[in-house]
Structure I
Amino acid sequence: MTHLTGRLTIPTDSSFVEESKCLAKKWGADAVRDCDGTSLPEHPERIAPEVYKTYFVVRGDYAYAKAHPEFLQGAALMSKRHIAAEATLCIDLLEGFMPGQFRVDEEEYRRWWEVKDRTSGETVEEWTYSQGKVHISHAHKGHEYTVNFFAKSTWDPTHVYNYITNGWTGEKDQDIDPIYPEAFAHMKETLRDWLAKNPAVTVVRFTTFFYHFFNLWKDGKTSLFLDWHGYGFSASPAMFRRFEQTYGYAIHLEDLIRDGTYSNPFILPTSAMSDYMDLVDRLTCGWAKELVDLVHSYGKKAFMFDGDHRIGVDPHGKYFASIGLDGVIGCPWTATDTRCIGAISADIVTEARCYPYFFPDSMPDQSTACQTLLASWEGMRRALLRRPLDRMGFGGYLKLAAQYPLFCQEVGKVAEEFRLIRETIGKAKPYAPVRVGVLTHWGKKRAWEINSVSISGCTEKNSPYVGVLEALAGLPVDTSFLDFNDIKGNGLSHLDVLLNIGDCNAFTGQEHWSDPEVVASIRSFVYEGGAFLGVGLPTSVSGAFPFFRLSDVLGVDLEQGFTLGYPHVSTGKPFCFARRHERSGLRSQS
């Protein structure tokens with residue numbers, strides 16, 4: 001068989017040119033890229049015909065960020081929880097946050113901040129602020145208090161990790177906010193100047209655009225709170241004012257900080273939060289389109305790395321296609337992650353930035369590097385056989401990877417397998433005799449990302465649910481993601497199976513199951529021959545009876561103590577403690 005080449009992007013470095021040429025030839029790479037902490041050589045096109053260069057829209061402009069601290073991005077934060085031991089209580093707003101990541105934003109703090117009595121649920125009106133601390137003068141003993149407040153982000157979250165992991169000592173990146181017209185005009189002019197000065201670059205790799213996913217650091221390596229879909233870093237007084245101008249009513253910090261935790265995909269958003277996310281999505285996609293149009297005017301392609309500053313430009317969002325990007329690069333670890341990239345509806349190039357990332361903590365030795373590569377590839381390959389991507393690649397320090405000859409050999413094999421799959425299958429739609437729908441509050445917006453907080457965000461708690469998607473990712477089924485409006489608007493006749501997966505939260509639907517049109521539609525679907533499968537706490541509404549609103553369809557309900565007075569199903573008699581104890585004794589004797 002003819003040896004396949006291409007469809008591979010590798011990192012390079014100005015201090016590693018000849019070695020880069022050798023590895024590019026060995027692996028069949030047709031594109032090179034830089035990464036955070038490296039720079040492209042003088043003539044990168046001599047290594048590979050396609051030249052990707054990372055472009056940071058809001059970070060890395062040290063001089064402008066220092067000259068305009070008023071344009072730094074904001075964050076919607078909540079203080080640590082404090083129990084009042086006496087009538088006065090002092091709360092240090094930044095206690096527990098990583099030093100250096102934030103400073104308190106005091107702009108109109110009386111208008112925006114909220115002091116919350118989490119025990120009573122009330123908003124406290126009598127409080128004062130001074131030098132980073134909120135003082136409550138009439139606290140109720142034994143009650144719990146928090147403060148919702150705005151902060152300025154003083155260190156880019158991704159740069160925090162890269163900086164500390166690699167022991168850097170230079171400037172710390174700060175993010176500029178495009179919500180300020182002057183700041184966005186500066187971003188456009190900076191990009192225009194950059195495009196003129198980089199003629200060898202063929203692909204501008206936006207990493208990413210404007211607002212970072214929500215990541216509060218504990219120490220730079222461990223997160224205090226992480227949400228791949230969190231909008232907390234898009235929030236600022238300026239954005240809140242824009243919201244009020246757009247919708248004619250005010251949004252509150254408590255819409256982003258729900259009942260003492262940060263709003264996240266597991267929590268049903270308030271109507272204000274839904275409007276807020278839609279506003280951020282429309283604004284960011286509009287700004288991104290202006291930058292992409294500028295790139296195209298210079299005859300270059302525009303790719304987006306789906307990470308870092310991804311909020312508002314989610315590839316599954318309803319405004320994403322309007323940006324006009326040429327490609328999207330994701331960072332899949334599993335089959336589910338890979339299908340998430342492949343499911344992007346826009347007709348653009350899809351690329352996987354594979355693991356391990358060529359950083360010291362990701363590949364401390366050759367054995368670890370090989371294990372990580374092959375473990376990730378095993379998951380990816382299952383998905384690629386159902387929905388191939390167009391390209392693959394790596395990031396980090398190529399000189400680090402070059403130290404491990406066995407690892408380099410394995411990379412070559414993986415690249416060859418990838419090309420073989422892509423060239424054999426192409427864009428043909430695979431055989432899928434079963435049509436499966438996955439029902440959540442989020443629908444298409446969270447396609448292949450349900451029940452997780454990040455890429456490959458699998459824990460003991462959510463692994464059974466994530467595992468269902470991981471199975472679907474490689475099975476011969478046609479999988480789609482629906483929200484509850486899809487059920488009511490379009491019916492279910494186009495499906496064979498409907499799934500509802502997760503705990504009693506936004507991923508299963510919660511209050512949506514109190515809608516009679518929803519439950520009637522699914523009952524009709526089942527009675528007409530469709531299959532409804534639930535995993536976890538499907539169709540559940542907390543405190544309701546029955547707990548599973550479709551218990552008649554599922555054939556089971558969760559006992560909450562409401563029906564203990566009914567005869568026991570198996571004996572026809574009340575299920576008393578004495579008899580249960582007696583049976584336990586019999587079991588122990590046997």
Structure II
Amino acid sequence: MVCAGSSNSLLDVSPDSKWLLVANTDNGTVTVVDTATKKAVREIKVGEKPEGVSWIGAGPRAIVTLYRDNAVVFFDASTGAVEKKLPVAHEPYGVVADPLGKTAWVTHEYPGIVSEVDLDKQSVVREIKVGAHVRGIAHSPKDNRVYVSEFYTGILRAVDLAGGKVVDSWSGHDTDNLCRHVLLHPNRPKAYLAHIRSRVTVNHGAGSIFPQLSIIDLKPGDEKRRTSFRMDTFNGIYVTCNPWEAAMTPDGKKMYVIYAGTNDMNVCTVIDDDYNEIDRDNLPTQIGKNPRAVRVSPDGQTLYIYNAMDFAVTAYAVNSMKKLATIPVCEPPKTPEWVRGKILFNSSLSPMTSRRWIACSSCHPDGNHDARVWQQPEGKRKTTALLGLAHTQPLHWSADRDETQDFEFTIRSQLMQGRGLMPGPLKAKKGFEPVELDVTTSGKSKDLDALAIYTNAFDFPLSPHAAAPGKLTEAAERGKTLFFRKDMACATCHSGPYFTDSTVQKPYKLHDVGTGNDDPTEKMGPKYDTPTLLGIYRTAPYLHHGKAKSLHEVLTAFNKDDKHGKTSHLAKAQIDDLVEFLRALPYETPPAMTPNTSEFRLK
């Protein structure tokens with residue numbers, strides 16, 4: 001039988017149901033909760049951005065992943081002592097351990113591997129290549145597998161642990177997106193994935209983003225391998241947003257799906273028929289702000305929900321769904337303005353929207369991109385990450401916004417259809433004229449300024465392709481020499497510490513790099529703002545229309561006329577070196593202040 005803690009989460013309950021672990025992502029801590037008293041007994045500092053936590057065997061030892069520190073930490077929950085901080089591959093996200101506490105498995109979003117960790121020796125014994133941008137993971141002892149989900153595709157992959165190879169995979173729809181978690185049925189060969197669908201051909205709040213639950217039949221050779229449920233239709237067109245995680249009772253009869261955008265949860269009856277699969281008990285139940293984890297205790301008595309922006313866990317009686325307690329687990333981090341901004345960024349409720357379908361985080365999850373190219377009214381536009389936004393304004397590929405607060409136009413657009421955060425009307429759009437540049441949106445609303453402060457707070461991790469902090473590989477050093485050669489002209493536009501000549505000083509420095517005519521729907525080209533090159537190793541596809549699938553294509557197939565740097569004369573080996581340099585960015589931390597840095601930022 002699969003135990004209750006067999007899937008990745010920010011929560012884990014001890015096998016005896018007496019203790020609860022809570023990973024506080026923004027605080028860099030893990031809180032230990034006594035489930036009898038419903039009180040936090042200690043908060044343990046572990047490191048930057050914990051994203052997954054698991055008990056080791058029966059405890060009190062446990063393991064937590066640190067997404068930004070590229071490490072896992074072993075600690076004793078009974079004393080709060082940190083035993084070891086183990087460096088691992090880049091971006092460790094989910095973690096699960098076997099019931100005996102001998103082995104743990106960790107997903108690494110980039111570069112898409114699973115690390116196998118010996119829990120006694122506290123060392124990585126092997127790395128298994130699984131897929132692209134993997135996050136969710138669940139362990140099935142009975143078939144000696146882990147099941148891993150890709151974040152941007154929702155593809156589920158089965159890894160045979162004896163051979164250390166992917167032995168099966170289940171693809172869904174090409175719109176499947178943002179899948180963070182894998183839930184396994186305790187008795188039947190079923191997997192459950194909560195995720196969204198990004199419908200990139202529709203720029204409308206009621207047709208772009210959909211809540212989805214995929215149910216996968218794990219039996220080999222079964223014709224009906226994957227079924228998908230639209231959780232808006234499932235709820236009688238009661239709209240939910242940003243499905244985040246799911247949990248199931250140990251007997252497999254009840255399932256819970258939480259929605260981080262609408263702050264609610266489905267309670268479902270699991271049906272053993274391979275057709276209907278689930279039936280909702282009632283309309284979704286309102287819970288706390290930005291729920292990001294849900295767990296049922298192994299004794300089947302208590303349901304725990306981590307409401308991340310309440311900085312608290314709520315406990316419910318499984319049989320009656322009566323709320324038993326609200327348990328504070330940490331203090332709000334950073335500043336009150338940052339906290340308010342994050343609440344707004346993750347909300348699909350009023351005043352951010354009127355239709356509930358979409359939040360800022362539906363396309364920019366925690367400041368990252370969604371790996372999608374959207375058909376916008378002005379043409380095809382690849383979603384950009386918000387990392388470094390405070391230093392790289394103006395905004396958008398066409399530089400049609402000069403303040404982060406100009407997202408007010410997005411909030412009031414057909415995409416989000418919100419009331420907005422600042423008082424009064426906005427200047428009406430006239431075709432594709434950048435009227436946003438004529439309007440001052442900063443300083444007009446505390447909430448809008450808070451949203452800007454949060455949005456401007458995302459920074460860059462160092463690239464895993466660098467040889468070490470501040471150091472390049474030999475190939476990247478050769479590429480760096482090419483990049484900065486005057487006759488190459490790469491650094492003419494990609495200049496400065498953020499590798500962009502973007503500036504809030506007018507006139508803006510827009511450039512025609514020969515891609516404006518590639519898209520027949522383009523309305524604002526052919527000149528575009530220069531994007532930063534920092535973090536480019538993990539943001540494919542490339543260019544404003546996303547047609548370049550790799551950095552090699554950017555420099556070759558989409559630069560035949562040498563408008564995007566002089567690269568047509570380079571030999572293949574030189575192109576390879578140039579790509580290695582680009583992949584290594586940033587290899588040193590960029591400055592926190594530049595002449596272009598926004599006033600509205602986390603200080």
Structure III
Amino acid sequence: MKPHQHDYTELRELGFKGGLETHQQLATSGKLFCRCPARIRNDEHHQELLRHMRPTLSEFGEYDGTALMEFKTKKQVHYLLYNDSVCTYEMDDTPPFKANPEAVSIALRLAMMFNMSLVDEIHITRKQYLDGSIPTGFQRTAIVGVNGRIPFLGRELHFIQMSIEEDACREVSDIGHHVWFRTDRLSIPLVEPVTAPELQTPLEMALAAKLIGETMRSTHLVRRGIGSVRQDVNVSIRGGHRVEIKGVPRIAMIEPLCRIEAYRQKALLDLRADLVSSPLRPDGFNALPVVLSDEQAVEEGFPANGGSQRTAALVLRGFAPFILRYMQPGLTFLDEIEGRVRVIACIEGNPAVVPGSGRLRAALGLTPEDAVLVFRGTPEDLETTGREINARVSEAFQGVPAETRQALPGGRTTFERILPGADRMYPDTDLPPEPITPDTFPRLKALLPRPPWERRDTWRLLGVSEHLVDRLLNLELGDEFETLLSKVDWKPSALANLLADRSRASKRAGFDWHGVLGTERVIGTMVWASERRISPRGAHMLLDTLSHDPGLTLEGALEAVKPDRNPSVC
């Protein structure tokens with residue numbers, strides 16, 4: 001990872017604080033609470049199921065705020081089903097099986113890699129989700145370890161806990177009050193290590209995510225590929241609030257997301273200070289939307305009223321000086337409002353909310369201090385839009401709302417949902433606690449690989465560059481590299497270059513050493529080449545030849561390379 005040139009002095013002074021929740025799929029053959037195969041697919045689905053979600057009470061008789069927000073969207077949820085990899089458990093029509101023992105074993109080993117204190121019983125709980133991503137309306141989850149720590153930048157990075165849980169569906173599209181989900185990913189086992197909120201800069205956030213990923217991948221027990229790992233990035237500054245940026249798929253996105261979110265919170269706090277010192281009051285925003293005439297709608301750039309769609313305006317008395325205040329690069333407070341309205345009221349316009357024209361302002365008798373916003377939807381959606389705009393403006397007097405936000409290109413974010421609370425968690429009544437026998441822990445600990453921070457130190461001392469160390473760890477070639485170190489007579493740096501960079505270049509050229517030959521034959525070929533004083537470059541040529549024609553013997557491959565015309569082979 002290339003170092004960033006940003007100066008974080010101001011962010012430190014603002015009290016930047018961050019933490020990570022990493023969602024990593026496990027490399028199991030089956031799903032977590034049924035016996036369906038765990039595999040990602042994009043072929044044509046077999047069936048479609050329509051569902052509507054509604055919230056349930058917590059143990060204490062309370063509704064979770066996020067669940068109530070999702071319920072207000074009145075979404076119709078469409079599930080695209082596969083007959084051979086989705087069963088009645090996922091659709092909440094039959095009880096779950098006991099947790100997949102392979103997945104539990106992997107989760108415990110991963111918790112050990114982070115030096116966590118392990119639980120001796122697995123207690124399954126339900127975490128309510130009403131966005132439709134899980135057909136049951138809740139995710140089954142259980143803690144497997146707590147209080148972890150690993151070396152990080154000359155200190156320790158601490159972990160609050162690690163959970164094992166079932167993955168959610170993949171969203172295909174979201175249009176108005178209809179959302180479609182593909183169910184292939186549903187119920188694939190994953191773990192979620194949660195760091196303490198102690199990361200001090202956006203760069204530290206990115207470096208921690210990289211180390212967490214390396215640590216889990218070093219076990220060879222987790223899935224690879226797009227969507228197999230996702231980061232929830234938590235950011236706050238002094239006086240602000242924890243904001244969770246959901247589902248960040250690439251580490252390169254973390255630094256700009258954290259940096260811009262910190263400054264967004266500063267902008268919101270500055271806005272709060274100006275609002276508190278103004279004559280405005282948070283309870284002063286309760287106007288109702290006014291439906292515009294056909295002529296007014298067209299003048300505002302909307303179609304004439306027709307069918308179930310109407311165009312309406314909402315007046316915000318005295319708020320004009322604040323409505324276009326910048327919160328993020330290129331995004332104003334109006335965009336904060338627009339993001340919330342788009343999600344909760346399901347307004348489909350692009351943009352969903354726009355400032356009213358001068359002609360409309362004159363028709364409504366507004367002063368220069370008044371703002372007016374225009375939007376289009378069904379009468380019910382217009383009512384929801386007006387209510388949410390008023391609520392978001394009132395919240396501006398509080399500063400930074402507790403939100404989950406969605407990542408946008410360039411490091412900006414938009415509203416996704418209200419930040420969930422403890423009321424969405426409750427015990428699962430279908431599954432009893434599962435005890436873990438004492439002999440399980442030493443047996444699993446004996447299977448752990450060397451952690452990546454130890455490997456880094458060793459390989460650096462051998463003269464391997466930081467670039468190649470990163471490649472070996474990221475491509476999960478550490479075990480192979482350390483096996484070959486004692487078996488070939490090449491410099492460690494040359495061996496690392498052969499395994500990491502040259503093999504990658506050959507794969508791009510169509511010669512997939514490991515995919516065609518397998519790890520054992522790749523190792524055997526390198527050992528054979530070294531014993532015959534063939535250079536790493538020559539071994540590269542041998543492996544390309546064998547990958548092209550795997551039926552060749554090593555002697556046949558050497559003959560095909562024609563060493564008399566290729567001095568580099570020797």
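Read the figures in this text as sums done on the coordinates, not as results from a lab. All values derive from a computational prediction rather than experimental measurement. Cβ atoms are built from the backbone, for glycine too; each structure is taken alone.
So distance in nm of label points 7 Å out along Cα→Cβ at positions 101 and 461, computed for just one structure, reads 2.9; which one of I, II, III is that? Only structure II yields this read-out. Each of structures I, II, III was scored by mean count of other Cβ atoms within 10 Å over residues 165-172; the highest score is held by III. Of structures I, II, III, which gives 37 when percent of Cα pairs over 31 Å apart, for residues 93-388 alone is computed from the coordinates? Answer by label: I.
A value of 72, 50, 39 was computed for Cα extents along the principal axes in Å, for residues 277-500 alone; which of I, II, III is the source structure?
Checking each candidate, the match is II.
Taking 2.1 as the value of distance in nm of label points 7 Å out along Cα→Cβ at positions 21 and 189 derived from one of the structures shown (I, II, III), identify that structure. Attributed to the structure labelled III.
Mean count of other Cβ atoms within 10 Å over residues 173-180 was computed and gave 21.1; which structure, I, II, III, did it come from? The structure behind it is II. If Rg/Rh (Cα atoms, Kirkwood Rh) is computed to be 0.96, which of I, II, III is the source? Structure II accounts for this read-out.
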